[in-house]
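So, here come the structures, one by one.
Just so it is clear, none of the values below were taken in a lab; they were calculated from the coordinates. All figures in this text were calculated on a predicted structure; none of them were measured in a lab. Cβ atoms are built from the backbone, for glycine too; each structure is taken alone.
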Structure P
Amino acid sequence: MTSDSSPTPSRGDDPGVRQNTAVRVPHGAAGRTVLDVAGHAPLHPAARAAFAQALDEGWADPRRLHAEGRRARSLLDGARASLAAGLGARTEEVFLAGSHTAALHAAVRGIARGRRRVGRDVVVGAVERAALLEAARFAAAEPAGAGAGPGRRVVVGVDGAGRVDAAAMGRALAAPGVALVALQHANGEVGTLQPVSEVAEAARRAGVPLLLDAGASAGHVELGPQWDALAADPGDWGGPSGLGVLAVRPRVRWAADWPEDDDAWFPGGVSVPAALAAAVALEHAVAERAGADAHRRRLVDRIRRTVAATVPDVEVVGDAAARLPHVVTFSCLYVDGEALVGELDRLGFAVGSGSACTSSTLEPSHVLAAMGVLTHGNVRLALPVGATDDGVDRFLAALPGAVRRVRDLLGVTGL
């Protein structure tokens, strides 16, 4: 552990009606196989239909009192109610943001500020997404009041599978001066599920609110009720991008550090068609979850076994069982991750890389580094609901040769 001081979907002709839809295969050029939909899954066909209909019926300002405004308000209220049901919340607890990042930032800032008399420390896991880690740093750095210094961002370590040390997190959040503890439901980079129940119980005993980041897991696995605030990402479950969801229990004390507005958490409101499409997509994701889980988990198991058996000097990371059904990550020794992703892209496979350096940071994945595993030569797959056996088989057949060619280019053949 370390610290630093820095409308309700209904039946009939309503846009929310659930329809039988074909298996969704991500769009791409002919012959391409998309195996990376983390945070940006293909829009569910029913959500697309709901969005199009809401463009006609929900275009007006939902705050207006005329018939068109009331219709837009009805659609927005129905969307919030449906999202609440899918996330295990009440309608009045659900707020809509412009993005998942905006939801996380607002939750950390608002709750930490609302509890500033208790203290300013924010406890987080080492493998939280960067947006949450930076929000925790920002919130903790703000002084609590006259004569009070800033708090700390307290970072709790993880094991080799990426699972946070629940006992250490429990001790950290029970210390004096803790305003908030934040924990992901599952890690979107390696798929490992976190010990939410244990941390939630420790937080309850200490009287510290728990913010659960469900951005990688909502719509894919059951979330459970053990949270005080929850952030979710519609783009990850087949809803539209450009929208985030924040649910906050009434018992949570919070205070805005932004100007007052009719929309208390996210001033300015959101797109009504996008909200309705997100709700419809979540309804379908939950209804189809059991079948999608079994199908994608079987494919992931095959990928984990085959990669380990056919690619020399490879490390398959993340928990093999307690994980998301659709995420698998592996790292290849003596391989540059960006070069490998590029080679696979040339062959027609769209994959991600948890350790790909970016122009802004030039740093490897903080998740893989915290786990103590290889941080380079990394490939992350987030399988879409429509992933096929044929596409996975072709990827597995092409991967060993792609790794070999990248190693040849780097001059590490035979090591």
Structure Q
Amino acid sequence: MRRTFAIVVLAVASLLPAAPAVAHPGPVQHDEQITFHAWQSFPQWLSGRSEGTRAVPGRKPFLTIGGAAGTADGWDYATWTSPVQRVGFGASELVASWNADTPAGTWLQVELEGTYTDGRATPRYVMGKWASGDQDIHRATVDGQSDGVSSIWTDTFSIDDASAGVLLQSYRLRLTLYRKAGTTAAPRVYLAGAMASNVPDRFTVPASAGHIAWGRELAVPRYSQNIHEGHYPEYDNGGEAWCSPTSTEMVVEYWGKHPRPEDLAWVDPTDPDPQVDNAARSTYDYTYEGAGNWPFNTAYAATYGLTGIVTRLHSLDEAERFIAAGIPVVTSQSFLATELTGANYSTSGHLFVIVGFTATGDVIVNDPASSSNDAVRNVYSRTEFEQVWLRTKRYRANGTVASGSGGIAYLIAPSTAHWPRVPGSSNWLS
């Protein structure tokens, strides 16, 4: 099973009037449970169990190889295992995030070990084999990982049947850092973390109150994935499937970061916006065979010195707090054309960037599924957007039931940025 990113009936050509926003006074109660925890400070790196790794202090502390713990298949390696992190509730899903530099001849593997609420241990699951480039290894996830209670679906740990009552109680992350045997280059890991959540099955969600960032719009660059249709089909069939890396690249460049000319030298010079082609190649998962791997996208953003994590948000109110802090929010959603007025397409999974809110609370997005860069800015109804983004269940056109993302978001910003503290949430870094 793979997460599918497909857009059909595409006809985005111009901005259509958004439906009027509906006022909902007072706080809105949500029943989802979401938490994010990261290891990134020098004391946090020291708190883990090291076998050949060492923690380096400084303005931006990191974990690297000290003396290798062993050699296998031509690679020296060292490992670091985090302390056990209690979730605080029974979690049904978990997505790991990591930020690292991997010079030529190096790479890393991220694994998850957990304990269920009935006391049993999970297997040691591989969450990703990753390098910023693709010359030494092919970054990839691992299919077929399951123990009958939980499974790994590309980049997501998932309880197979949450209604059975056995959920994830705690976890720890294990990092294995690799370098070519006999060499001295080594990965530097700046952050390792995970979002754990329990979002109940729901076709609808309560509307949020808003009025936090209404009238605020961030100047995020606009890139269309569709103008790359047919480009480099070896990376997820070309641009028509590049919603995730295109959205990620928009946010990377919002923060003033850009690929170096040598990073783009492989792209046909006649291709528009070669940085989008580069982002697709740099996020491509050779097992999933797509560029939509969530943590691979935030890890790519982090190679520019940014901090990037995958999490869930509770509501558009929470997204507004990030916009108010100057931080764009990349969101994952699926919908029929009739469910998001003005989109003019249906999708089983699509990413775009919340860049602001109108004076009446509707959502301003950079939607890469647009006919040109000039058409990327769109305004979508607040009520409709909140439903298609936060729900976990939806109906296909044929009446069958499919899944929704349940509020998945990429948060990408400099490490010095102010990540807003949101009441009732731990979706920030401090």
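Of note:
- Structures P, Q, by distance in nm of label points 7 Å out along Cα→Cβ at positions 164 and 268: label with the highest value: Q
- Which of P, Q yields 5, 22, 33, 27, 11, 2, 0 [P(r) over Cα pairs in 10 Å bins from 0, in percent, calculated]: Q
- Set P, Q, criterion mean count of other Cβ atoms within 10 Å over residues 300-307: the highest-scoring structure is Q.
- helix-only ellipticity at 222 nm (-39500 (n - 2.57) for each DSSP H run of 4 or more, over all residues; to 500) derived as -12000 - corresponding label from P, Q: P
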